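Peer 1: Input: structures, listed below.
Just so you know, all these numbers are worked out from the coordinates, no wet-lab data involved. Model, not experiment: these values are computed from the prediction. Cβ atoms are built from the backbone, for glycine too; each structure is taken alone.
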Structure P
Amino acid sequence: MNFSDELVHWYLKNKRDLPWRNTTNAYVIWLSEIILQQTRVEQGMPYFHRFLEKYPDVKAFAAAHEDEILNLWQGLGYYSRGRNMLKTARQVVEQHAGEFPVSYVQLIGLKGIGEYTAAAISSFSSNEARAVVDGNVYRVLARFFGISEPTNSTTGKTLFQQIAD
């Protein structure tokens with residue numbers, strides 16, 4: 001069994017049923033990705049549901065006042081994420097006519113969306129072939145392939161991204 005097959009087999013056996021896995025809606029996926037940054041799923045899930053209920057689409061989110069967003073965000077920490085979400089939502093409304101982008105190239109240009117988040121949204125929403133690489137992915141790849149190159153080096157980042165791709 002090759003690496004991809006082993007990984008898919010493990011995932012199918014261990015995956016959790018999470019609401020953002022049952023959609024291709026880029027807005028919903030974006031909400032989950034930002035809320036879950038540095039947050040455990042168990043802690044982030046109620047926030048995800050509250051945000052989605054109050055702001056069912058990006059236009060509703062963009063129309064919110066910052067204090068409303070930060071009030072809903074209370075308890076998650078890193079309040080800049082909430083502020084950046086509002087900026088992103090407004091940018092989507094202004095630059096993309098309220099249609100949340102699904103391509104990596106468009107997503108990477110939005111406030112608060114980096115390489116990981118753009119790759120996640122584009123791959124989950126439109127099946128774009130983008131490897132999502134974070135600390136967990138670095139650890140799995142390093143162990144499976146016996147890589148000792150530091151992940152915080154330019155060479156390491158390039159190597160791990162190439163393997164993931």
Structure Q
Amino acid sequence: MANADACASDLVIIAVPWSVHASTISGLAPHLGDRLVVDAVNPLAFDDRGPHAIPVAAGSAAEEAQQLLPSSTVVGALHHVSADLLLSTSTLDTDVLVAGDDRDAISRVTEVVDSVDGLRGVYAGRLRNCGQLEALAANLIAINRRYRTQAGLRVTGISD
């Protein structure tokens with residue numbers, strides 16, 4: 001399915017490399033309208049010392065997406081779920097931190113996350129908190145490389 005065709009869905013997930021984040025969203029903006037957009041992009045770079053977060057002028061990739069899509073509702077989520085893990089046949093067992101400014105949108109994204117066996121959506125604050133969530137992905141990548149695993153996050157002390 002072409003990206004523009006995928007924008008006809010009620011909920012659209014943006015999962016592209018940081019280097020094409022703004023251009024991809026700008027190109028899709030005419031097709032997204034008032035859709036619910038989940039930004040799963042982590043502004044990261046890699047060098048000989050490993051992964052590290054890249055500062056974003058807007059504060060985070062999700063906030064940049066919201067600026068580029070003023071008619072859409074943007075929620076940040078899925079930053080800490082490895083694409084390799086999602087594509088594998090392994091059992092999922094991780095929380096998905098969900099951040100945004102619209103309670104109904106957060107509830108919808110959390111419902112979608114919860115519908116996947118082994119995932120649990122956890123509210124993680126307002127959209128302005130996405131910078132910290134996105135940057136934490138660099139730590140998880142480092143953990144995964146060091147321990148040769150697909151580690152995720154689990155928030156304790158809250159009930160389903």
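Peer 1: Assuming -11000 is helix-only ellipticity at 222 nm (-39500 (n - 2.57) for each DSSP H run of 4 or more, over all residues; to 500) as calculated from a single structure, say which of P, Q it is. Write down the numbers at each step before the final one.
Peer 2: On the way: P: -19000; Q: -11000.
Working through the options, I get structure Q.
Peer 1: So distance in nm of label points 7 Å out along Cα→Cβ at positions 27 and 99, computed for just one structure, reads 1.4; which one of P, Q is that? Walk me through the numbers before you get to the answer.
Peer 2: Details: P: 1.4; Q: 2.7.
Here the read-out was taken from P.
Peer 1: Work out which structure the value 18 belongs to, where relative contact order in percent (Cα under 8 Å, 6 or more apart) was derived from one of P, Q. Walk me through the intermediate numbers first.
Peer 2: Numbers: P: 18; Q: 22.
Source structure for this number: P.
Peer 1: Which of P, Q yields 14.5 for mean count of other Cβ atoms within 10 Å over residues 67-74, as computed? Display every interim value, and only then the final one.
Peer 2: Values: P: 14.5; Q: 18.0.
The value was obtained from structure P.
Peer 1: When percent of Cα pairs over 24 Å apart is computed for each of P, Q, which one produces 40?
Peer 2: That value comes from structure P.
Peer 1: Given 4.1 as the derived value for mean projected area of the Cα convex hull in nm², for residues 3-50 alone, which of the supplied structures P, Q does it correspond to?
Peer 2: P
Peer 1: Here is a follow-up. Out of P, Q, which structure matches 11.5 when Kirkwood radius over Cα pairs in Å, for residues 83-138 alone is calculated?
Peer 2: Details: P: 11.5; Q: 12.1.
Source structure for this number: P.
Peer 1: Sticking with this structure for a sec: Upon calculation of log10 I(q)/I(0) by the Debye sum over Cα atoms at q = 0.19, 0.22, 0.25, 0.26 Å⁻¹, for residues 35-122 alone from the atomic coordinates, which of the structures P, Q produces -0.89, -1.20, -1.44, -1.49? Walk me through the numbers on the way to the answer.
Peer 2: On the way: P: -0.89, -1.20, -1.44, -1.49; Q: -0.93, -1.11, -1.22, -1.26.
Checking each candidate, the match is P.
Peer 1: Computing distance in nm of label points 7 Å out along Cα→Cβ at positions 19 and 75 for each of P, Q, which one ends up highest?
Peer 2: Details: P: 1.4; Q: 3.1.
Looking at the calculated values, the largest one is Q.
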